[in-house]
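In what follows, structures are represented as structure tokens.
Only the coordinates and a few stated rules stand behind these numbers; no lab work does. None of these values were measured; they are calculated from a predicted model. Cβ atoms are built from the backbone, for glycine too; each structure is taken alone.
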Structure P
Amino acid sequence: MGTEMNVMRFKNLQSAWQGINEYLFLEPHRIEKMGGGLYGTEFISYNNMVIIDKAIMNPDFDFGLKLGYNYKKWSMLVNNYVDVRYLEMLRAEINTRKNKKAKSYNYSFHFSNLHGGGKDCLVSMIFTKRIGIEEPVVNFIIRTSEVTKRLLFDFLLVQRIIEYVYGDNKAQVHFFAPSFYITAESFVMYNNIKSIHKILEERRAGKKNHWWQDKVLNVFDKYYNHPDPDSVIYRVSRRSIMQIQKNEDGLPRSGVVSCKAKSMVLIPKTIEFPDDVISKTQQKAYLKTL
């Protein structure tokens, strides 16, 4: 028990994120047979290998309106995990091998976790060229991941790093996670992608729900109909409530603004300040006008 590898395959990063979310919600019996299941608030799957054919996602996916993210969170992710000088050296090495038409290579990029905020959840990426295969394979290895809120953000980082190294996103990704999980309190936000009641109804085909699925639906119904989100003590729960409840314009009650994938870059373009913008205070004021 617990030694079998869970292998899945998807066409791109976004469909992988959706598929993993739905696997953790729709396949609790299988996950339990493979040694996973509920631990505290987390429903965990162990020994996961996910093959992703293309390192791309929808550039118009809105992390703000769907999941409550903002650009500051993206900057924190990049600054915590990516040593750009190290990445530049890796890119130079790979370009040298490409120019020499190397039939194979293996180079590793280790995530930094400079500020400790990431808790070493992202471990490394291994860039490989395999004999007889034109497109490279990038192995993405993590310690663990909360899937609904976090994993797609990490996948976007993987895409941006691949684009930086290769100049495009034409690489297959092999994603290895010793464990990943969802919680009922956060998974309810997946309803902003697909109706969780509907996807369960389509899969169930008249069968009785697993107790984990009932728990998720009960949390969703409670949050969706909560009369006073501001009274909720726990921030993670309040965030989910404010994301799935909508205002009269159909936008999340959280007030989070649009934050699309295409606007989040790995290395921002250098800002050229006007000649009369000299001091740090002037520069900060100027940046707020952009």
Structure Q
Amino acid sequence: MENIVAIDTSAIIWDNNDFDNKKHHYYQLALGINDLFNALQNIQLNILLRTELQQEMINAFPYSELPSEFYDIGNTFYSFFGIMNKKLLNYEANDIQNLTSEPEQIKNHFNQTIKNEVAYLLSEMHRSIKTTNYFSFEYLWDNNSDLKTKENGNEKEYKTIICDRDNSLQLYLESITPTFGHNPKHDKTPYNSKEYWLGQADERNSFESQLSCYNGQDNIDPQKLLDERYPELINDCYYSYDNINEVYVVFRRTRNNIFHAYDEYDINRIPNEVKNHFNIWKYQWYR
């Protein structure tokens, strides 16, 4: 499932009058944004954000006016978009004229360009057949409801993650993060090792290989490989490379976001984009 998210624009473009009167709230908001941006860099998702709205975020308050204690957070903000550019999903400047949102996401302190851009974002979310999740923050979201958009009786609802409320962000990240779960059929035995595979020239296509990195006790090493995987799903599988055992590892979906894994001894079965990503095109142990 493709993970698509949008970020509440008012979390990034602040009301400077409100900021002047309630700096302590905005300091907590800034810390929450910092945590969110750091988390998003380490997971596979796409962010709905037009280039034009991104530029408005970069140019708008508060980042040119922040006091010194916000300096590091400002740096995180600027570096975030440089790192995440490949994950940004662009869309057309095409708003639905009578579309409304609840709670209202087009804020009074936005200039007209930003209001237009938020209208384009909400319209893209409303018309898309794909599911979009929405990130906001406690200070900006004073109820427990999810964001809704409405147009002529047609209503859509978006799972809304209030990032600094309890452990909402962590629970969301866990729900979309691939997790390793071992399948016992890939336990290490003398009969499913690469050495045994090398001697089974006539039965390699049906060979059930072991997972060499699994120690039979904990999931630490396989999960680390899964976290360091080639980022795209290919035929419902993730791929990683085990440098210690010198073999590609296939992570195949068991259910939802749980993946079991096994060594792939036939490197010809590894997609070229994966081999290019890890720059491993042949096994040194295979002659």
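Quick notes
- Origin of the value 2.2, where distance in nm of label points 7 Å out along Cα→Cβ at positions 103 and 127 was derived from one of P, Q: P
- Structure from which -0.36, -0.46, -1.09 was derived, log10 I(q)/I(0) by the Debye sum over Cα atoms at q = 0.07, 0.08, 0.15 Å⁻¹, options P, Q: Q
- For 6.7 (mean projected area of the Cα convex hull in nm², for residues 87-174 alone, calculated) the corresponding structure among P, Q: Q
- Structure from which -9500 was derived, helix-only ellipticity at 222 nm (-39500 (n - 2.57) for each DSSP H run of 4 or more, over all residues; to 500), options P, Q: Q
- Highest-scoring label, criterion being mean count of other Cβ atoms within 10 Å over residues 159-166, among P, Q: P
- Origin of the derived value 23 (relative contact order in percent (Cα under 8 Å, 6 or more apart); candidates P, Q): P
- Here distance in nm of label points 7 Å out along Cα→Cβ at positions 95 and 167 was derived from just one of the structures P, Q, and that gives 0.8; the source is P.
- Parent structure of the calculated result 0.70, given that FRET efficiency 1/(1 + (r/R0)^6) of positions 119 and 223 (r between Cβ atoms, R0 = 30 Å, to 0.05) is the read-out and P, Q the choices: P
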